[in-house]
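Taken together, the values in this text are just the output of simple stated rules run on the coordinates, not laboratory data. Values in this document were obtained by computation on a predicted structure and should not be read as measured data. Cβ atoms are built from the backbone, for glycine too; each structure is taken alone.
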Structure I
Amino acid sequence: MPNKIHITMFGQFSIAYRDKKLCENEYRGSKMMLLLQYLISQRGREITQNELIDLLWSDSKNPANALKTLVHRTRAVLDDMIPDGGRLIAGSHSSYTFIESNECVIDSSLFKEYINKAEDESLSRTRRISMYKKAISLYNSGYLAVTAGETWVQPINVYFHALYNSAVDKCAQLLYPMGKFSEIITLCERATMLDQSDEKMHANLIRAFVAMGEYERAAKQYNYIRTYLMEQYGAAPGAHLTELYELTVKPRNDVQNNLDAVIGDLSGDDSKERKGVFYCQYEIFKYIFRLYKRESMRLESKLSICLVSAVDNSGNELEDIKLLEKAMDKISFSISNSLRMRDVYTRYSRSQYLLLLLEADESSFNGIEERIMTRFRRSKTMDSVNVNFNFKEI
C-alpha cells in the first residue's frame, strides 16, 4: 500500500507516507507530537480549544494563540511529507478533529478490526486463528508506549492491553485441539514478557508444556508465577491455576493397581519431610481447613486460626522488602519449631502467615504466641520488626 498513510499507535508513535516518516523519537517531548497523538486517539470527535489548552499548556500567557500557531506548524509538517496532509487536521479556533480518511491505515483500528473478525464463530477455526494472529502481530509494547505516563493515555492503554491478552488467550484455546503447542508457547511467552501477572497466559503455557510431556518446564512455569505474585502483590495464584498445576503437572496417565506405589506417591520422600507443624500452599490450606472444620463440628473438638503479621512500629507493612523477607523467613522458622505436628500453616500474603490450630482455644493463645516470639526474638537483627498475632476460635 505505497500511497497509504501508515500511523503507528502501538509502541513508538509514527506517521509514514512512502519514503517519509515522522517519528516520535525525533521529536521526543514536543507539543506537536502530543497534539497529533491526542487528536488521532480521539479521532471522530471534535476537540475543543480549551481541552487542547489544558492538555498542552499550564502556564502560557496566551495559550489560545500558542495553540493556533502549533496547529499551523503541525499542518505544515504534514503537508511537507503528505500531499495536502494538513487537511487531516480539520477545524479552526473553537475546535479541532483528526480526519481518518480512506488513505489512513492506523494499526490500532486494524487491531480491533482483526479481532472482530476473529470472534465471528461462523468462520473456520483456521480463519479465526489467522485473524487473531494478525491482530496479535500488530501489538507492540502497548498503546503509545513512550507517552504511557500521560494520564489520558493510561485508560486507552489498559483497554488495548486487555484486548491483546484476550486475543492471545482465545487464539491459544483454538490452537490447543489442533495440537499446535509450540505456537501456543510462542504466543503466550511473548504475552508474559509484556505482562507477567496475567495468570491465563501462564495457565496456557502449563497446559502446552504438559501436552508436550515437558513436566519440568510446566512446574518451573507455575513456581515462577507463584513467586512473582507473592513478591509483587503479596498474593498466591488463583484457584484455577493452582488446581491446574495439581491435576496436570504430575502425570498420572496410566491405570494404577499398585497401592504401595500410590502411597509412595502420596507420601513423597519421608526423609525430607519437615518435622513439626505442616506447611502448605494457601489453596491446599483451604481444603485442609474445610476438612478439619467438618471434623471439629462432628467431634465437637476445638479449632482456631491465627493471623501472624510482620509490621513496623506503626503497625504498617514493612517498606524494606529485603527486611520483610528476612522477617518472614524467621517467623516461618519460629512457627515450624513452636507448634505441633498436626497443626498447619501457610503464607497468606506478603507479610502474613495463617495458622490452623487443632485443640486450641482462648486459654492457649498466649502460650502459642509466647513460644513463637521466644524463638523469633533470638535474632537481634529483627529488633525493628514487630509481630502481631490475631487469634480466633472457630
Structure II
Amino acid sequence: MAPYNAARAQPNDLTDADTLALGVGVAHAAHDCVATTVDPQAFAGNPVELLALGRLCILGQQFEPARATLVRYLALPEPPEREVALLLLVRSLLGMKDPGAANAQAQSLLRDYPYDAQIHYAIDSVIDASEEVNDELNRTALQLCAQQGKNTLPLLLQGKALSAATGSASASMLYADALRCAALDQASGDLAANGPQQLRTLHAILEVPAWQHSAELSPMEEAFARFVMTAVPLPTLQAQAVSATGLAPPRPLPLGQRTVTLVPFTLWAPSTISVLQTLVASAPQQTVYAITSWRANTGGADTPSREMLNSLEALQAALPAKVKVLVVPDVEFQSFHADAYPGGIVVREGRVVFNAVLAGDGAMRMLLRTLPAATASTGGQLSSTHRAK
C-alpha cells in the first residue's frame, strides 16, 4: 500500500475528470466574481456575503477582486471572522505575486492569534514565495522562519504537533519545515553562527520518546539525513539508461568531476513531469538525470518488469532531451534518503550540496542557486504549480 498512500498524498493528484470538473468550477467562480465585484457597494456591510465573495474570487483565481473584497470585510467595525479573512488575504496577495504584502498580513496573524496549523500553512506559503527571490524577500523568509521555529520547535521537543479547527500539521511536516529553514539559514550564511545549536535541537527532536515507534519518526529521520548529507562523498552511481529501444546495460555515472543534477522520482508522483520541465527551462545548459529504482515504484522486489519499463520509456519520450531517465539499484537510490517525490539533488565534485523535496517554487529556486551561474537563472517567480501542502 505504500506507493498508493504516497501517491494519494502527492500534489496535483487529480484524474482527468477531476481536472475538468475543477476547471469548470474555476471558470464559473471567475465569471461570478467579476460580475459581482463590478459594483463596489455589493454586499456593503454584510460580513457573511463579503467573506463568501472573497472565497469565491480566490477559487476563480481573481486575486485582485479577492484582495479588494477582503480589505472591505476587514474594514468593517467588528468583522466576525477576522482571522479567516486574514488567511484568505494572504492567499490572494500571494496569487498577485506580492509576498511582501502577504508577509504584513502574516505578521498580523502572528500578533493577534494563537499559533495554529492554519497560520503555520500561511507562513509556509509566504516563505515559499519569498526564498531566493531577492535579498529583501530572503530576509522576509528568514524572519518568518525564526518566528515559525519559535512556535514549532518547542512543541516537537514536547512530543506534540499542531492542530486547528479546520485541520492539523503533522510532526513530520513541522520538522521538514524546520529543516527547510535551516537550509535557508545555511544558504544565507547565518548557519555558521546558529548551526551547532540548531542541529543539536533538530537531532534532539528525533530522540523524543513520543516519536519513537510512531509513523512520524521515519520521515523525520529521512529529512534530517538529507540535510546532513553534504559531508558524504559520492564517487559514482551504477545506472541503466532508459530509451525508446529499452534499457541499456549498467554503466557508472561519475559524480566526482563536475556538477550533476539528480531528480529522484517515481512513476506515481504526478508532479514529476512539470518539475522536470521547470528545472530544464530554468537551467537549459544543465543535463538532468531523473533517477528511480524498480522497488521505489512497486514497493516489492528490486527487479524489472515489462510494464514498468514501458512506462519509463513513455516518460523518457515525453521529457525534454536534456533529461535522462536512469534506473539505479534501490540500495543506491535509498542512499539519498528520498521518501517524497520528486526530489532535487545537486552533486558538485562528488559531494552533495543540495538535497531536498521539490515541494514548491522556493525549493526549486534553492536548487537553482547551487548550480553554476552560467547554467541557471531563477528569474524571480517561477511558473510551476507544484505544491506539497
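Quick rundown of the values:
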| read-out | value |
| --- | --- |
| Source structure (of I, II) for mean count of other Cβ atoms within 10 Å over residues 133-140, computed value 15.4 | II |
| For 16 (relative contact order in percent (Cα under 8 Å, 6 or more apart), calculated) the corresponding structure among I, II | II |
| Structure with the greatest value (metric Cα Rg over 2.2 N^0.38 Å, set I, II) | I |
| If FRET efficiency 1/(1 + (r/R0)^6) of positions 125 and 277 (r between Cβ atoms, R0 = 35 Å, to 0.05) is computed and equals 0.95, the structure in I, II | II |
